Structure 1
Amino acid sequence: MGDSNVTVAVVADTHVPDRVGMLHPNLIPMLSDLHPNLILHGGDVCSPAVLDTLRQVAPVEAVRGNRDWLLVKELPLVRKMVINGIQVTLQHGHGNLFDYLIDKWHYLRQGYRFERYARIVRKSAGTPRVIVFGHTHHAECIWEENVLWFNPGSASLGPDRKGYPSFGVLRFSDTGQVEGEIHTLGKLKWDGQNWTTFG
């Protein structure tokens with residue numbers, strides 16, 4: 001991408017229609033207000049229509065999540081790119097089938113642990129400056145050993161279905177700096193038919 005500041009919106013785990021019937025009503029307006037140069041989707045898109053809707057805001061790069069059965073031929077598991085001179089890896093973060101099953105076992109016993117997912121993601125990430133992933137529904141913006149680990153959280157379901165849905169923003173400066181932000185989408189929860197107020 002170019003030589004000026006670049007704003008990248010990051011979404012993941014939209015889960016339309018497998019867990020929610022439609023995108024969160026605040027998502028597209030909030031993304032549009034950012035005027036992003038690019039949107040990254042960290043997987044569990046679940047419907048090609050979601051990507052079409054996001055493309056009305058900005059160009060989209062997406063990867064396949066563990067629930068993207070309809071998109072197996074269209075989306076890769078990992079995308080590597082350079083944004084404003086900074087190497088970025090995008091992946092869902094579920095790993096292979098063995099990783100996924102072992103993680104489920106650990107998750108049921110111990111709950112969420114960032115370090116466990118980081119080990120899985122690291123296997124195919126290469127050596128980027130920014131690693132963008134999804135899968136956990138837990139938003140993360142963590143610098144570790146000069147690498148930004150960025151998970152926007154789920155745009156459909158908060159962590160453990162309790163917190164608020166969220167998305168993220170990455171800002172790549174023309175001086176080689178990158179900053180991440182997490183934005184909540186508001187106090188709405190999918191009730192099985194509609195988005196309704198909660199909390």
Structure 2
Amino acid sequence: MIVTKYLYFRYEDATPGSLTRLRAFNVDREKLARVAVKYNLHRYLRHKKPLLEDQILKFAKDIEKYPLHSRHLLETPKTLADIVESTIGALYTDCDSFETVCKVVKPLLEPIIPLDKLENHPVTELNEMCQKKNLKLKFDDNTWEVDKTVRVFIKDHLVGHGHHLVKKDIAKNCAAQNALDKFSHTFPQI
């Protein structure tokens with residue numbers, strides 16, 4: 001609600017669709033997890049899960065490559081986002097004032113991703129590009145269980161691949177980004 005209110009008044013002329021996408025990127029799991037890392041909230045988490053600790057450290061390192069958002073190319077530990085959500089909920093429960101919560105939380109969420117920096121999800125961007133150019137697009141995850149790889153074919157040509165050991169959707173996002181990065185070399189005439 002805090003981000004929605006801020007964005008609504010900040011971008012009064014934006015379309016409802018743009019505002020919805022902008023809000024989604026500013027309050028999704030990755031954005032909230034970034035807040036937890038930025039303020040070292042994860043250090044106060046008591047757990048006995050070495051794997052979680054490794055995931056958090058990897059996430060903290062990986063976000064350095066993406067200053068605002070990775071567009072779903074990174075595995076984001078849900079626990080980090082949960083810490084921030086529960087902290088906001090506890091703050092509201094304690095003070096019972098939406099305005100106070102806004103004053104405290106908005107600076108925590110900085111930087112807010114602005115409308116001019118909003119990018120499409122890699123799969124969406126690749127789909128739209130192929131539709132505009134009337135190109136047949138296919139994601140192949142048939143070998144996922146074997147090699148943890150998703151492949152992208154355009155016009156029956158392998159143009160990209162993505163790999164992730166745990167999550168197929170992240171592998172698919174990486175494959176789409178890989179195909180987007182190679183698109184102009186693969187199809188220079190288009």
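Here FRET efficiency 1/(1 + (r/R0)^6) of positions 23 and 159 (r between Cβ atoms, R0 = 35 Å, to 0.05) is compared for structures 1, 2. The highest value is that of 1.
Once Kirkwood radius over Cα pairs in Å is evaluated on every structure in 1, 2, the highest one turns out to be 2. Sorting 1, 2 by relative contact order in percent (Cα under 8 Å, 6 or more apart) from high to low puts 1 first, with the largest value. If distance in nm of label points 7 Å out along Cα→Cβ at positions 31 and 71 is computed to be 1.0, which of 1, 2 is the source? Corresponding structure: 1. With distance in nm of label points 7 Å out along Cα→Cβ at positions 39 and 63 computed over the structures 1, 2, the top value is the one for 1, the highest of the group. Comparing FRET efficiency 1/(1 + (r/R0)^6) of positions 47 and 127 (r between Cβ atoms, R0 = 35 Å, to 0.05) across structures 1, 2, the highest value is found for 1.
Starting from the value -17500: which structure in 1, 2 was helix-only ellipticity at 222 nm (-39500 (n - 2.57) for each DSSP H run of 4 or more, over all residues; to 500) calculated from? That value comes from structure 2.
Quick note: the coordinates plus some simple rules give every number you see, no bench work behind them. The shown structure was predicted, so the numbers you read here are calculated from the model rather than taken from an experiment. Cβ atoms are built from the backbone, for glycine too; each structure is taken alone.
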